[in-house]
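Next come the structures, one after another.
Each reported figure results from applying straightforward, stated rules to the coordinates on display, with no laboratory input. These figures come from a predicted structure and were not determined experimentally. Cβ atoms are built from the backbone, for glycine too; each structure is taken alone.
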Structure P
Amino acid sequence: MKDFDNYSKELLKITPTLRFIFGKRDKQTLSHYENSLSDDYINQVNLILDKYRKTKDVELQIEIYLNDLNLYYKLYLLLFESQANFILMFDYMNEEVYPKNETYKQSRIKDFDVYLSSIIARAKEGLKLKITYPKVIIKKFMEQIKSNDKYKSLYQFIKKDYYPHCRNEIGMCYLPNGKEMYKKVIKESIGFSDLTPEEIHQTGLSVIKNRIVGGDIYNSKEELFNDCLYYADHIYKTVINKYFHYQMKKPFVIREMADELTDTFPLAYFDATENKVFINLSYYKEVNKSDTYSLFMHECMHYYHFEFMKFYKVPKYKIYLYSNTALVEGFAHYMEIYCENYDDDNNRYSLLRKLRLVLDTGINYYGWTYKQGLDYMNKYLPAKKIDNINEVDRCICTPGQSLSYLIGKLHIIKLRDKYLKDGGNIKDFHQELLTDGLASFKTIDKKFSDYSSI
């Protein structure tokens, strides 16, 4: 709708990283970072959104809700770890498309230094309000940044003044108003459906059937990479033609992840800016050969999803500003069921998404300890010791995000089954599902409801 379009244009004026993602390459974009933790930036965003308080646009209503949530619960006090890393990684991953302009680079470095000062100020504010990270996470963060000169001032502050006063408990429920905060935070991750933490926890428990052990793992990085290339080619040539109207003109681009990123990044990820799938080959000893197809279906479907939206000229604000993580991750996870010989009960990645429902709610709503969370993961996926640690850390640092995969998948399956029962076909269903960008399930549900009433 027009309101969200207007809002996005105003937001672009004050947000250089968003301008970059939107494809703009002017001086403002290339020479600056926004200081998203500063009072000035937060106030500017709030003033822009205040103009649209009476909007009828559901997606903009959601944007206003999320902004109000951030301000009311002061969630920005729990963002510095992820945002500081995001800016450095954003710079690193996009250095190929940044112009080799030393003036622009020095300007970004200066902005980053100012941003670090804001991180320290917000951390001090968090200490006063007892809104802090858990010690277990901050200890790991210090290890990540201690050898990076860019973080020197932040490291010294955290080591001396912040870490000693951080909380020992790990869940969001231990923060002031933590349980209520968690209930509201997860709404974004589940596409604004109405599930409660209790319902999500029980859903997870009900779908977990068995423990998975053993399996045939890879002997080398090359062996894993070759399988990834094979499955990407198969998905491009066979799967897309079978389930979608839109056919990509070029195959998926698959690349090995840079060594500098392997310690902090997952096994695979799709980068929408570079339009590539990156593989973390350092994990080859933990990857089971029988699961590689579904893993790659997931990442290739992220790739296809963005190519689809670009081909149909979906407005960029519907791609990069709409907030339905459950559609992004849920759709990719949903497409895994179309792998030939797929067995949902004996697939490690499927089991992982089920475990996340229990783990995330267990930690952030029911107050699990770190040991409880890790023991739970190791019970069902005993061969993935490193991955399991990362999963627990993920639920602590980004509460609710890991719920999006399975909750989104289940919601999409429900929509699909109703659509097919009413006489539609699978290609048409996927076409309609993806044409509104990353809209919430509130918008998508209404769309499919309108179809069924015709």
Structure Q
Amino acid sequence: MIGVSPSRWTMSYFSVALLALIGAEALMVAGFGFPSQPVAAPETLVLVHLIAIGWLSLLVSGALVQFVPVLVAKPLAHPELPAVALVLLIAGLVGLMAGFLGMAGFNVGSMPWLPLGAISLTAGFLLNIWNLGRTLWLARPIHLPARFVAAGLVSLAGVAALGTIFSFALGGWTTNAALLRLTAVGIPLHAALGLGGWLTFTAMGVSYRLLAMFMLSPEAEHRTSQIAFVAGGAAILVVLIGGPVCLLVLRQGAGHPLLIALALATVSLGLYGQDMIRLYRTRKRRKIELNSRMAAWALGGLGLASLLLLALTVLGDVDRRIGAVVFLFAFGWLSALGLAKLYKIVAFLTWLECYGEVLGKRPTPRVQDLVNELRATPWFWLYFASVGAASIAAFLEAPLAFRIAAFGMLVATIKICVELVSTRTLRLVPAPMLPDGAHAKPGLFLPSLRESRR
């Protein structure tokens, strides 16, 4: 870890994120939101934001709090800010979902939940953007993976700004004509910046480093990686700047900026895929661990979702099928990669926290001794099979089949979480190797009070 201390709050982010994922999957099993209801229905908005913010954004934020210092070999600028940001993000998400539930006809009281939720969410995201951005700035010049993360943070700022505008408009806090128009026709820009710029571009940058580190692959920057960054960064700028200009200044739709961004993103993703294949082929670790095998399937999900989006764009059928494509993108790519890497990251950070200071002073287990890959593998396969079945059901507009497949996703996710808890509580570590005293078992959700010096 190049002398960088484990973050005290990363596991808290991961824990809340996993609870949000389980909650979202339970709602899908119950038929709440898409595809049982329209994409634009308030119930679907509850589901979408629980996944995009509660699960994916908290997951990526928690990972960045830990791995941005690793990417730049510098400590986090403000180590305790992530705790404040997490509280604000949870409160904001609750407010946002309450607002959407109110729009759906549920009794949630008379509070202006949408604007208040948006304010809290924006404050939480801005704290993390400031903290991570300042860490990157102080470490200049930064390498390519860190530049991907910086571009992702710019996208997050755009997502938060648009989301706040939408919430103020829907909550009746503004009657400005320009903001109302942006709310009416700017949702595709919000989604593109969120799923494409913030979540995917950031995941691409982190995966360049993590996959290389976990598979012992060469980390040299290639021309393809540089072009992938430039093309993806250009796509973000086209959406972030070109989209609002077309909508508010030129009084046109967002179709042209989105098409240009899609073309640029396709180039970026194609070159990224080529880089990932190179990492797998040039690895020094001959036997690929479970997390890297599952990450390869997640990369396949990214490729499939991208090809489907391109095909639907050419056929002019995006509006009808966008819900199914976004589902595959969110669960076949982002969620699959997240669960795969969590399986390794939780074990790695737990080992570092418990044994980093005593390494060489007493017998210690390996990182792999904290997990049971044979027991966990079937649950990952169930997850991927269920996502595939649910995606097909969504494309075929078969809600009942989708709910059955979502149940498989829920079971698989819960079982994977059980494995993560087993890892975190050191259940597989032989008694003579269990930590004691100052190095006792780590907290499951919250950090221990002792300060880490590693």
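Points worth noting:
- Origin of the value 2.1, where distance in nm of label points 7 Å out along Cα→Cβ at positions 34 and 162 was derived from one of P, Q: P
- Comparison of P, Q by mean count of other Cβ atoms within 10 Å over residues 202-209 - largest value held by: Q
- With helix-only ellipticity at 222 nm (-39500 (n - 2.57) for each DSSP H run of 4 or more, over all residues; to 500) derived as -22000, matching label from P, Q: Q
- Among candidates P, Q, the computation of Rg and Dmax of the Cα atoms in Å that gave 21.8, 65 used structure P.
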